[in-house]
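Q: Given below, in the form of structure tokens, are the structures.
Readers should treat all values here as calculations from the given coordinates under stated rules, not as data from a laboratory. Computed from a predicted model, the values in this text were never measured in an experiment. Cβ atoms are built from the backbone, for glycine too; each structure is taken alone.
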Structure I
Amino acid sequence: MRLIAAFFKLVRMPNLFFMALTQVLFQFCIYHTLYKDAIPVDDLYRFILIVFASLFIAAAGYIINDYFDINIDEVNKPEKMVVDKVIKRRWAIAWHFMLSASGVLLTIIALPFWQKWYLILANVLCVILLWLYSTNFKKSLLTGNIVISLLTAWTILIIFFSKFNITDAFGGVNGSNYKFFRLAILYAGFAFIISLIREAIKDMQDMAGDSKYGCRTMPIVWGVNATKVYVAVWLIVLIAALGILQVYVLQFKWWLLIAYCIPAIIFPLILLLVKLRKSTSSADFKKLSSLTKLIMFSGILSMTFFYF
């Protein structure tokens, strides 16, 4: 039982649940709402395979990250360590390869190779990027943050591209394809920016262990104050973009969506911006990181309003 609990902790089960929820809401609240009776018979089967492919690849990424981060984690979060304490390193690397291979295999089964070969290649690239992130990118200035943010956005974009090509985005009956594409870009863009913000906050939280083992993250290279400015700029961009979006949707009289987004997403972003200025300790940045995850969760839940 202890081993199973440790494995779930290793693969970040809450994060995997959140990823699956994002893809499920995008599928059933947006895609199904737009297309209704025009959904292919095998679409659900393909969707389920893509979800599990995404989850397996992500889980493998978490495992390999902990595998290479043993020394750093002993400083930053010793109480959360699993590799070498509960699960042996050789089993961790074995699980990484099994889950990565399973994720790629499920992608191949889900998508017709002759039509969607580039998506299969993209998921192979995700596996490679997660390995490189754990070994090199996360120790480099900005590179690791951008890679993780792109991979976060990809969990939404792969659902769109599994159904349509980029050239199809501007066609379709009554412009449904274009609407679907715009919503995919909207939510992927939100996921990308909020991930950039959270990764920078996590870098400030983990400075002690990162600096000890030669990482060149933003707060180590630029300093904490400069990193705060970087985060604040992205927060202002996101708040401004969401504010403009609320004004835009007024013409459609989506009152419930507006009534949700302002208190559940925009106000917490403003709160995050205010708290950022006063944060100094690792504990402070940990709270900011948790608030950022909550905002991301609130943003993804906004998809439910499209269903109604």
Structure II
Amino acid sequence: MRILITGGTGFIGSNLCHKLLELNHRLVVLSRHPETVPKKCGAGVEAISSIDDLDAKEKIDAIINLAGEPIVEKRWSDTRKQELIDSRLGPTQAIVDFISRAKQKPECLISGSAIGYYGDSGDTPIDESAGFHDEFAHQLCQQWEDCALQAEKQGVRVCLVRTGLVVGKGGGFLQKMLMPFKMALGGPIGKGTQWMSWIHMDDMVGLLVWLLDNKSASSVFNATAPNPVTNREFAQALGRSLHRPAVIPMPAFVLEMAMGEMAQLLLTGQRVLPARAQEKGFEFKYTQLSAALKEVISD
């Protein structure tokens, strides 16, 4: 298949591109820096700087939309919130516009979202049918998803992927945690009772490929492993993997002073389960955090 990918140079996107190339797909990657695409995504990948570069007569068999500024990189000022919204809605709307003018419609649009959709959900296990707590993370994801769902009016199969914390080598949230933990300075955040719904990169990529191939799959899928853990359990597991203690807590007020409203992403959580993927037959390679961390941290 010829697949258009946005966010292809990111942490998830670059891993996905290499896997799709292994499967002999042809890739077109949208990037603000197209000159970096071959190095990050693989040789032979076609790079474009605007979806407008695609002619309406071009055949795109599927689209995977992963574009969006990292949500925890900067403090959430009003300006930053708008940047986060625009970085998701802009590319998604451009995709929908391309689909509307394309002579031959893609078979599917797999569009990113996040488990932040659910907001703070306490200890309650939640699947794709759950409601939400109305906060900025939810509002961001809701707008993102609503924009992508416009493609259904063009007869395109749409899958919305609500992604958890991706555990993988060389990037993501785990990379930022490793140094303090290696120095025996790591530990739980706040009370440590908040849930962390994680997924190994192999399963993240595997789920996206599985959704691409399964024509019966549509609507919302949680991209999380079947066994979420509390923040304290995560810290302990990471400490064991590094053979370091993990007992120094990060007080909540320190995060709140440093990060403002964004601190709630770390101080609250969601106990998210991948019910729909499992019901439809997707098999996770990594179901336990200890095995996932062992693979990621190994040389």
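Q: Quick one: P(r) over Cα pairs in 20 Å bins from 0, in percent came out at 34, 59, 8 when computed from one of I, II, so which one is it?
A: Derived from II, not from the others.
Q: To which of I, II does the computed value 1.08 (Rg/Rh (Cα atoms, Kirkwood Rh), for residues 105-144 alone) belong?
A: Details: I: 1.18; II: 1.08.
Only structure II yields this read-out.
Q: Tell me which structure, out of I, II, gives -11500 once helix-only ellipticity at 222 nm (-39500 (n - 2.57) for each DSSP H run of 4 or more, over all residues; to 500) is calculated.
A: Of the options listed, only II reproduces it.
Q: Further question: FRET efficiency 1/(1 + (r/R0)^6) of positions 57 and 233 (r between Cβ atoms, R0 = 35 Å, to 0.05) computed as 0.70: which structure among I, II?
A: So the calculation was done on I.
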